[in-house]
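Values quoted throughout were computed directly from the atomic coordinates according to the rules given, and no laboratory measurement underlies them. Note that this is a predicted model, so its numbers are computed, not measured. Cβ atoms are built from the backbone, for glycine too; each structure is taken alone.
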Structure 1
Amino acid sequence: MAAFKIAFTSKFKHVYCEGPRPEATWQNIRLSTVTGDQQYIKANPLFYAVGLQGGGGPFTVINCNKPGRVEDPFVFSGHTAAVLDFDFNPFDDHVIASGSDDTTVKVWRIPQGGLTENITTPIADLHGHGKKVTLLRYNPTVNGCLLSSSGDQTVKVWDVENQRCVNTNSSTADLIQDIVWDYRGNNYATASRDKKVRIIEGRSGNVFSEIENAHEGSKAMKVQFLGDTGRILTTGCNKMAQRQMKVWDMRNLSVELKKVEIDSGAGVLMPFYDADTGVLYLAGKGDGNVRVYEITSDAPYCHGLTDFKSSVSAKGMAWVPKRGLNILGCESARLLKLTTNSVEPLSFTVPRKGENFQSDLYYDTPTVTPAHGLDAWIGGSDLPPVCASLDPSGKPNPKPSCESSGPSSPLGGGGGASRPNSSAMKSAVQLQLELDAANARIKRLEDLLAQHNISE
């Protein structure tokens, strides 16, 4: 009997995105002229942030529900040089951090309703980098934990509440092009111009695994953890300058699981991964297109779904958290596309009849409750993000998470959530990664003892 192949089926097969109407966009934005590997725009369910022209490194936050012409917006202007990146606190929609060419990281509070005046005084001021701060990422599970990279080729983990550096990684001798936390906020990955991707233990700052030559070309690389699956995705280009993406298994980073050749575009590919559904949105900087894939656990691991094509090139792109979507309209994702002087919302929708909550499209998603505080995390607490249902009817979550405990902080977020150990069951992949990290640390300690002629 002849073999046959079962066709791949997906509930997101017919996801589509229509170009935004002019009245739904923001125009006349006097954008900063800085260049680099940043996204240039970040978003949360209430606001988006962009850098502007002007002295003092001004940047602004604009209400996501008030499109139109932007006339002389109020700004944050406490830096002395251009702001290169910013990141919203995942546990407080009114807190944002900014990194600047002046070597500092500052944390700001956004007034209720948005900016009504210029703000020059931050609520936290972080000093420690020797050169410009290029990238910022808040930890997805830990309250008050911020990651930053710099032109001094270091990556720092910050205790924002106490305005101190927890640890510093200086393992790369080249420009850092991307940094990203894993799903649980235990480890982070860096991509650098030396073509290496390093996996670093967040609590110690030590490298415990790496991809030696992730992409052979010279274009900037980007990296993204694929949820809690033990896999990682990178984007870059080959020797012929053709853009590509690769899927890797963290247990064996010597060879990729999957390689997808994209095109010969000139811009960087920015990956946005929805860990709830396994859908990847791949945005091209400079070309404005967005490609959609579904990532699966079995070969061939990556399935193309649809493309959004536009003749308007993108300077940057931002991911809007699931809490900000039109749930009853079956909106599966929203990206904010930054052009040379405007912002366009790109809404991806799964066609469904009716206006009822589609539980098969919306799994429980991370909330504004941190899984734990910084001290508990440094002490070894290992918890996934606190998740809840997106059902607008307010029906109770079938697997509820415990309420957060402890007082709220002016820097955003509440205390850590106290959750039973049974809710933090680890997969075999997670346990193997932790074992590898522990063995690497033991090896380093043994080498250090040997250097000092200290026997057991």
Structure 2
Amino acid sequence: MVDSIYAERRARVLDALRERGGGVLFVFAAPEAIRNNDVEHEYRQDSDFYYLTGFDEPDSVLVLGTVHADAFVLFVRPRDPEREVWDGARAGVDGAKADFGASAAHPIAELSQKLPDYLENADRLYYRLGRHRPFDDRVLSALDVTRQRGRRGVGYPVEIIDPEVVLHEMRRLKEPAEVQLLERAIEVTREAHQDAMRATKPGMYEYEIEALLRAAFRRRGAERPAYGPIVGSGPNATVLHYRKSDRLMNPGDLLLIDAGAEYGYYAADVTRTFPVSGKFTAPQRAIYELVLAAQEASIAATKTGATMMDVHDASVRVISRGLVELGIIQGPVEDALKEERYKRYFMHKTSHYLGMDVHDVGRYYKAGQPRPLEPGVVITVEPGIYISATDEQAPAEYRGIGVRIEDDVLVTETGCRVLSEAIPKRVADIELACAS
């Protein structure tokens, strides 16, 4: 049965194309990627393609256009009983129409032959050049064929436009159904983080906790992690994109976990930092409370009309003031802010878009200026402080401490809603979760 949400999205895209003078849009399915020899990496559909079709097979192409009678066309793999024994059932050409609502469908082998037909009499082609060169070659070849038909009076595209101007603007503002999927991804993520808090103890390896997180995601119905989990203990918590997860955790360590589930093609992105032994030391608590205060200031700044720079600046001010008070950077605070002394310990931005992609689509600037937030935008809020174990400029008691706290936040008409608020992050709640 055709899912109406995808039909509604396609209708909105077609309306947007008409408002811009009409045209045709091409989106290619994500290519399969070889892991080693003849074994593929786990397949995950291209987000733009899935957003408009709900179709998760590779070797597929979507054509949406305002020029021809068939406004929604899919090129797909044909049914193949022999291959389906190995790889599972395919929708095929008939299924693309009956189950996914395509007004026309063709075998993918006919792409080169038929693609020029869908370019005929379209003044504009919406296609993202430069992402996958093999796809570019096929599109440009089709465009060349259509141009040659111009001698017979056939029109052809004279503009190639990045579809982000239409499609990514839609994806930036989340529909209620999308928020529901994000909430489910976050709920699965909450349970996994709390499992980790309960299970972690000295003498375990980081990879044991990573395995617990991955199992918790899958056990609760998530298709996969939204990104490779970061599980960094002790000095590894000060490495922003730490990946090895092979350290033995010791008493007195902090453990930073940056991990989120993907559910229904929507990504959670949550970071929590907690003590391996269950109790923060005084220096750890001082840094943790500072990061939490910064995050709370940034969440308060997250509202319609504000920009991500406003959200970031709120954290920067709190962290700079706190680092001066702790003697980690030199004051006065205004000089520390002006000279960006905080960047030694807080070197990344505070927010990014979140949705189908963990770093979701949407422009951050317009006309060179930070873009105001709007209701329906979902962002992360994730300040952190990272003090290397070898940093001789920092007081000795703070060296080797890394803390990040990250939540997923929906901008609303009246402010914002923290979708991941139920995941423990205040000191007393974290220590209670660890003790349980």
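Taking mean count of other Cβ atoms within 10 Å over residues 329-336 as the criterion, the highest value among 1, 2 goes to 1. Which of 1, 2 yields 46, 25, 18 for semi-axes √(5λ) of the Cα gyration tensor in Å, as computed? Only one of 1, 2 returns 46, 25, 18 for semi-axes √(5λ) of the Cα gyration tensor in Å, namely 2. Where does the value 0.20 come from, among 1, 2, when FRET efficiency 1/(1 + (r/R0)^6) of positions 169 and 249 (r between Cβ atoms, R0 = 35 Å, to 0.05) is the thing being computed? Only structure 2 yields this read-out. Assuming -2000 is helix-only ellipticity at 222 nm (-39500 (n - 2.57) for each DSSP H run of 4 or more, over all residues; to 500) as calculated from a single structure, say which of 1, 2 it is. For helix-only ellipticity at 222 nm (-39500 (n - 2.57) for each DSSP H run of 4 or more, over all residues; to 500), the value -2000 is produced by structure 1. When mean count of other Cβ atoms within 10 Å over residues 25-32 is computed for each of 1, 2, the one that comes out at 20.5 is 2.
When semi-axes √(5λ) of the Cα gyration tensor in Å, for residues 217-352 alone is computed for each of 1, 2, which one produces 28, 22, 12? So the calculation was done on 2.
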